[in-house]
Structures are given as C-alpha cells and as structure tokens.
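So, here come the structures, one by one.
What follows draws every value from the coordinates through simple rules; no lab data is involved. Keep in mind the model is a prediction, meaning the values are calculated, not measured. Cβ atoms are built from the backbone, for glycine too; each structure is taken alone.
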Structure I
Amino acid sequence: MPKAPLHIPHSQYSEYCFHGIPASRGIVNGNAIVIHNDLIGDYQEHISIDQIPDELERFSQAVIKSEQQFEHIISISREQFPAMSHILETYSMILMDADMHESIRKKIKEGYSAENAIFHNFNAQKQFFLLAKDPILSERAVDFDHVSSQLLSALRNKIISHQVCEDSIVIATSITPTDIMTFKQQNCKGFATEIGGIASHASILSRSLSMTSVIGINDIVHKVKTGDTIILDGNNGILIVNPTDETLSQYRQRSIEEIQYRASLGDLAHMESKTEKGTHICISANIDSLTDIDEAIANGAQGIGLLRSEFQIARYGRIPDEDTQVEWYSTCAKKVYPEFCTIRAFDIGSDKFAEGLPKEENPALGVRGIRFLLKRKDLFKTQLRAIIRASKTKNVKLMLPMITNVSEVLQTKELLEECKSELDQEGFLYDPHLPFGIMIETPASALDIESFFEHCEFFSIGTNDLTQYILASDRINEHVADIYNIFHPVVFKLIGTIVKDCNKAGKDISLCGELAGFPDATDRLLSLGLQHISISPPLIPGIKRKVINNQIV
C-alpha cells in the first residue's frame, strides 16, 4: 500500500524535493534528461494571391510527412504493445480528418499562411474540449496541440523526436504518446512534466506501460539539469533531485515494497468481492476505450458502471453519426456480456455543436450534460437511437448526466419513446425494457432523490461534481484546491442519505466518482450501506483487497 511521503528537507543535504500529481505508480531512480520543447517561432500570417498554390502544396506535403511519422510509431505499437495502438491511432484520425483539411484549405485560399490556418483551426477544435465539464474530455484538448505541433514542424521540415539514455528519467514541459512509445523502446524509466492531467492520453499510456510518471510540477524544466540524479515517486507525486545516500536507501526499500505489493494483487482478479462477513460488493469499471474494457476484465470487473460516451467525440473530433455510435456501444456491450454496460449520455456543454447558445462566463454552472442535450435534441436523438439499437444484447443501461429536476427525465423519456417508435417502424430489434437511470451529481437531485424513484430504475453518485457543487469549489481550480475535498464530512453525510433512501426504496445505487478509488474511503463507504462502486480498471485489485479484508459489513 502507498505510504505517506517522506519528509525531505530542501537544503539540509543539498537535495531538492518537488511535488506534483501522481499519474502512474512506481518508484524509480536514474539520471535526468531535460527536454526543452522547441517552439516553431514566428511565421508569416498572410500571403499574397500568387502564393496560395504553393501554400496549399506545403500543407499537403506536411500532412503526408506527419502521417508517415504517425504510421511508423503505430506500426511499432501494434507489434510490441497492441493494446495501446488505439491511442496513437487517435492522432492519425485527427490529422487525417477531411473536414479539418477543408477548413484549413479554405483559410489558405482566403490569404492565410499554412501555419496561421493550421493554428486557427486546431485552436478552435481545442477550445471545444477545454470547455468540457468532464475532465476526461477536457484532457483531449492537448491531443490537438500535439497534432498541430507535428504539422507545423513538418511545414518547417523538422522532425519531432527525442533520444534518451537507458534507465533515464525524462523531464519535459509535456509528453506526447508518440514520445512515450519511443522512450519505452529506449528503456526509459519514467517521466515528469509541467502540464498534463491524469486522464490525458500520455498518462493513460504511461500507466498501461508501467512507466512511472508525475505531472503538474511547475517550471520543472528550469529547475532540473540533464545529468542530475533523480528519484521519481509516482505513488505520492514527488520528484527528488540529487538525493542523499540516506534518501536513496529509503526509496530503494520502498521500491522493493512496491514490487511486492503489485505482485500480491495479481491473484485478486478472479476472487469474489466479498467482505469477511459475507456481503458481496459489486466492483465495476469506469471506461472510455475498448482497451479499458480489456484491462477491466483482466482485473475482475463486474461489468461497466460508467461508459463515458464522450470518448467518441475525442476520437473523431466531432459527434459521430448513428451507425458509428451503434458499432462502438455494441462492441463494448458484447465484450462484457453477460455483465451490464452502463452508457452515460454525452456529458458535454455549450460549444461549436451548440449553434445559437450563448458563450458562458461560468461553464460549470451553465449548459452542461442533460441541459445541452435537451437544447440539441437532434444530437440527443441520434445518440438515444444508437444506444437503443445497441441494447439488443439486453445488458445495456442508459444513464443521464447533470440532472437537477424531474422534468429533464420526463423530456428524455418522451424522446426515448419517439426513438423506439421510429426504430419499430424501421424494423430494428432492441431491449424494450432498457434500464434507465441518472447521475446524482447536483445537490438538487441528491436532496430530492425520492422524486425520481418512480421514473428511474437505478442511480449513480458522481462524487467529483457533487463535491464541487456542495463546497462551491471548482475541482480544477488550483487556487481553491485546499477547499475542494472529496473526504469532507458533509460529502459522506450526503452520500449516506442518498444510499439510505435508495436502499429503503429498493433502488440500485452505485458510486462512480473519484472517491470510490481511494482505499482509505472503502470501509467508510461500505459502512454507509453502499454495495456497488465503479472505478478505473487499474484500481480494482487494490479496492477489492480492501473489500475482502472488511470486517464491518
């Protein structure tokens, strides 16, 4: 189990300690290699009419060169790490998007340079993801930065590549998935970055490849020099520069304990998740990709408690059509059959898909989740039809995000009936008893949950948003990070009330927020009467161990 961070002085032994966000477990040490990301530099913003043909050709050649580089690294991943290739393929899909190409070419024909056109269009796409309420989706914004950087470098006939030494630790402003694949081939031990999130593709890939990583260390590229001795603690989010012999010795022991801990979890995957008193606790998985499903199954998940359908938007750069959605939902449902697959409707907000809606000063309290979907019923109906069609395996559930009142549920149910009627006429088979539920992530739905009982079969507590709304603290705002506390007593108090009300009414209730993934919270959640949690696949063995050792319920 992870231990509390060691107290390491900043100057007594001439060693320095920096704190960030733990993104991938492990404790490693090695020599630092600092990578300073090269900026493209100034470029010509506008071109003359006679330059347009050459500029269009420059763009075409840049696309070809970039695609060749992406295909090279994808081919390597397919051979050596096949489960990870889908992440890298996302970059290729963004690069080769026909609509994006058309928009860039249009800008060039209007007199913009290729660099300016690329920057303008990719930045517009990035802004959509940055406005997303779900951090999983907002992390996808950096993918557009990485692809545009590749294109801009190709325009200048540059190649973005980094050579690192074996057993080294990379220090960089940011890391791309292609970088990580290269580093893994070169036996790099891990990396630390200034920016990024735990849901970014880089973090996901580092966890899948067991590369220790720490993110969010401010200005770290200017605080570490290439050649410095580094300890990277991915369990606690710590980077130590030039550690003393005593510190090295302490961390070597911790590294041994970490290896033993990981080995001990291997046998838990196929053990029943039951407390010492015999209470079965359902542990399902939160997923956003097919690879996540494979990992969830390998770790013994009982179905999918939360399928983030927004992943499709991140992958395609737009809301995909009905048939594309059907294929993805069906594949997910079939992979976990006969266990259930709970699909959450798009949890997105006011953006380029919401023409006519105002831009918002406070997006977290604006047109998000179900509010957006009911204002764009054309998009919502497409998704509902796709989910209904995928339900023919009879293990699919539909869940709505950001619910505050019963009217939102009733409006959705009207749309559902419209979709079913249309699909009946078109001859599609589906589950006529498709289970219907909602996320409890606003105080309004939590405090008035009884009003929803006659309309919903199940409920899922989203503690991430529920906490930020209870404490009036933005969960992604570093300036109020000390206020946003998922372990706050009032959070547990409200969870207890929700669970008690649902259990009394005989309604299925689960918890799929970040809180469920903390072993320190497991016993307390079970004592509140919760018997179903849904968490990230890598966390399942550790939480299952806590459940098996529980002596309370």
Structure II
Amino acid sequence: MKIIEREIPSVTVQALVQAGISPLLARLYVARGVQSLDELDTGLAKLLPPSGLLGIQTAAQVLADAIAQQRRICIVADYDCDGATACAVGVRGLRMLGAQHVSYEVPDRIVDGYGLSAAISRRVHAAGHELLLTVDNGIGSVEGVAEAQRLGMTVVVTDHHLPGDALPTPHAMVNPNQPGCTFESKAMAGCGVMFYVLLALRAELRVRGTFTAQNQPKLDTLLPLVALGTVADVVKLDANNRRLVAQGLQRIRKGHMQAGIRGLFEAAGKDFRQACTSDFGFGLGPRINAAGRLADMTIGIECLLTDDDGVGLELARTLTRINRERQEMESGMRMQAFALADELFEDGVTPPAAISVFDPEFHEGVVGIVASRVKDRLHRPTFVFAASQAEGKAHELKGSGRSIPGFHLRDALDLVAKRHPGVLLRFGGHAMAAGCTILEDHFHTFERAFAQVAQEWLDAKTLTRCVETDGPLDPAFRQSEVVEQLNLEVWGQGFAYPMFSEDVEIISQRLVGEKHLKLQVLHRGDVVDGIWFGRTEPLPNWVHMAFRLDINEFRGERKVQFLVEGTQG
C-alpha cells in the first residue's frame, strides 16, 4: 500500500478562504479539484438545465400526450437502490403532474435478470398498459424495446448506463451517456435522470397551459429520493450530483421526506436531523438493495411510495431483517471467496492481474458485494460467480465484477467477448462495476481470458493500492465540532471523504471482537484513540498512518477518534 498526499494549490485555497470558506474546508475542496466558489453553490438554480439532455424534449412531449389521453403508464425499474428510488421518483412525479394510471414492474433478479426483456414487455402489455417507461435500464434492451413496440406500446427509455454496440429505438430515449448527448454530467444516476425528465415534462405542461409557474407541483419534494439513489449507486459526485444530494439532505434534516425514508432512518438507528451521505451509503441504501438481492424489490419500492409513517416504518423494519440475512450470507461467502482468491497468491505462484472465483454454494444475489470485498482486499479487478437459480438455467453462472482505478470493467468484458465468441452469453455495466452470464463449463476460459486482459492493461504501479490523503492534520481541527461540520458536507465517489496522513507513534494496541485493532496513538503530543476495522495483525511502534476522523460516544462522553485506513512503512 502506498499513501499519497493530494496536491493542494495554496493560492486557490487562499481565494476560497477570502471568500468566506473555513481554512480546513477550503483545503479539502481544492484538493478535490474545486476551483471557485461557484462550484460550491448547491442552490437549485445552479443545476444544469434539462434541455442539455438529448431526447428529453421528445420524452416530455410523449409523456405529456399520455397524461392528456389518460393512457396507462407502467414504469419498468431495476432491482437496486437506484432503480427503486428512480421508480418512486417516476411514480410520484407522474402522479403529481396529472397521470391517472401509473404502476410499475420490477424484474426478478433470478427469474428475469437485468433490464427490459421481451418477456417483461409481454407481461406489461398483458396487464393493459399502453406506455412503457424504463428507469435505470433500457439502453441495452434492444429486444425488449422492439417487443413492446411490436405489441403497440409507446416506449420511453431513461437510463444512465453505458451503451453497447447496438442501441434500442424507443419513441424517446434520455441517457447522458448515449451517443450524441453533450450533457455535462455524465455521472448522473438513474434516479437523477428520471428527476430531470419530470422537470422537462413539467415545463412542457406549462407550455400547454396545464400549469403556471405559480400553481405547478413542487418536484423538489422528490429530492430526498434522488439524493439516496445517487449516493447508493456510487456514481461520481460531480458538481451537479453534489447539488442534487445536498438539496435532498437539506430537506431531510428539516424533516421533509417521504414516510419510507423517515422509517429507514429510524430502522437504521440514524438521526435524520444530522443526515449525511454515509447514512445513505451504509445505512439506508443497503437495506433497499437487500430486497432486490434476496427477496422482492417491490418491498423496497413500496417503502418509498407510502405516505403512511406507520407503514413506512413497518416496511423499513422488514428491509432491515432482510438486510441482516444478507449480511449473514455475505459473511460466509466472503470468507470462502477470500480462501479461493488467496490460493492464487501462494508462494512460488505468479499472482494473476485479475481474479475470478466460483463456488456452487454462492448465492447470486450477493456476488456483487463479495466481489467488492475481494477487490478491496487484494486490489485486483474481481469477478465472483454463482450458479443461476433460474428455472432451466442451472448450467449458467451469474457473475458480478468490481474494478480498481485504471481498469474499465465493461470494456474488458467486451474484449473477452471478441476474443472468445460464445463464452459471454450476456454482459453489461460500466467502468467500475459490471455483470455477465457464462456457462459453467466456460468458467476457466473466462478466468484466463479476463486475467489476460488485466495483464495487458495493468502495470505494477496500477496494481499497487494507493490511498490519497489530505496530508497532516492540524491538532486544532481534532475537535468533535469539526467532525460534525465535515459530516454535513457532501462526500462520496469522486469527492472523497476527508482523510489525513502522518507519522504517529503507537502507544497501545489490542484486539476487540477478535477482528478489529483498537489503538492509542501519539498525535502531535496528544494521545488519541483509534480503531482499524478488520485488522488483526499488530503494528510496529512507528507508522505513517492514513486515517479518517470519527466521534466515539461512550457513557455520554464524545471523543474524536481515528478510523485507520492503512499504514505505510
């Protein structure tokens, strides 16, 4: 592991300080590429205009016509948190804008797989729907879109995933990553795209005289859902995404949120008045995702759609139970995956540049999480496979992959598919996460082919885990009030949570819970508590440590502690 300090241009820092930003925040912002105060303005007026999205005006007109004609609309969602929030945004928003008949269909992860299939289109049509609207999927659903249109349905695709070689031809398609779209924020999540479509639809309805600027529905009430889905989908928090998340957090902290989100905060033991991005990423998001992994995402969507606080809390508690089951299942799978991966790193064996593991006992709903854990442990692009549980598909393996910086996972799969025709039955995704389906007999072929691509694309430098930090921490900022201020900011993918690094002396260390290292370190003359989760090996007396700041509350006393991310030397 290598610890690298971010470059922090002092001139830009000073300019932000003079503009009224605190010295610590100014330093952190500049280290993450912020150049001006304008980039830190989270006001709604600063959001990129919807008009920049290719196809959005057509989508707005098609949806406005459907509302005017009282057509039956069905939203086809994905089964993760982004898909669930995008679905809730779509259902709620369309109803607010006058749609009388809006329902949704969410694929079953095991039976249907990802995206709009021809079979799902037939189900939607058989239920009497006339307009099919995808959220968080559809860019790769060539057959599904074609089947829906053959059946006479109007199709609108909203998505954010990268396109494949072939594109569907719906009546309208909105995706910042589709060819020809010049929208600045390519990182917008599916829920953000749906929110933007609603903004364009509302504008179209104003033109048609349905609403005025004074009586139009307030779509900003949907921003708590957009914020949750954006953070949970781990998309890059560029300036536009940070504004969406910040606006959602502001409303939640004031108590303005959907009943299900309120219930999820309570079920997770979190205070919504102090809501932060980590609550979405580690508290609420995993509970929603668990429904799609092990049960039925309908539970998660209904939690986000209800306006009854009691029902919201009950569904949130159900999601918590499912998530607990997911955690228990993941724990066993993770240890087995670690053991299988570690065999590839035995003495005398050249370790592969990428890892693929499979066990017949693995559950396909959890392979993505386990792949992420293996990737974090060994810093290699990783695929974890499980046998398909779909009827008649026992010979197929479902794989989920996670990558490291510098290795585009979907492009790697595309190259494997070209070099080994027929090995990949289906694949899709983006740079850091992707999925694929293969025959069990082809596992070793895939394993070798995937590792070969990684061997060609990655070098020793890329395969060395690097932790970027904000350098030394001034003891003046080692205060609980400072930590609370930092927690209220929008941090996440591409806008990393503050991390510091410097030489410290280890005063004491002991194992707690048999798998965490509890520390006391000497930092600038003061003894500070620290903890390294998942670390069992002892540390030397002096280390160069990378750490984040946390508040440990014990018996009413609140003290700053270091959350250790790694050491060097």
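Assign the value -12000, calculated as helix-only ellipticity at 222 nm (-39500 (n - 2.57) for each DSSP H run of 4 or more, over all residues; to 500), to the correct structure from I, II. For helix-only ellipticity at 222 nm (-39500 (n - 2.57) for each DSSP H run of 4 or more, over all residues; to 500), the value -12000 is produced by structure II.
When mean count of other Cβ atoms within 10 Å over residues 51-58 is calculated, the result is 18.6; to which of the structures I, II does this value belong? Structure II accounts for this read-out. Looking at mean projected area of the Cα convex hull in nm², for residues 371-498 alone for structures I, II, the greatest value goes to II.
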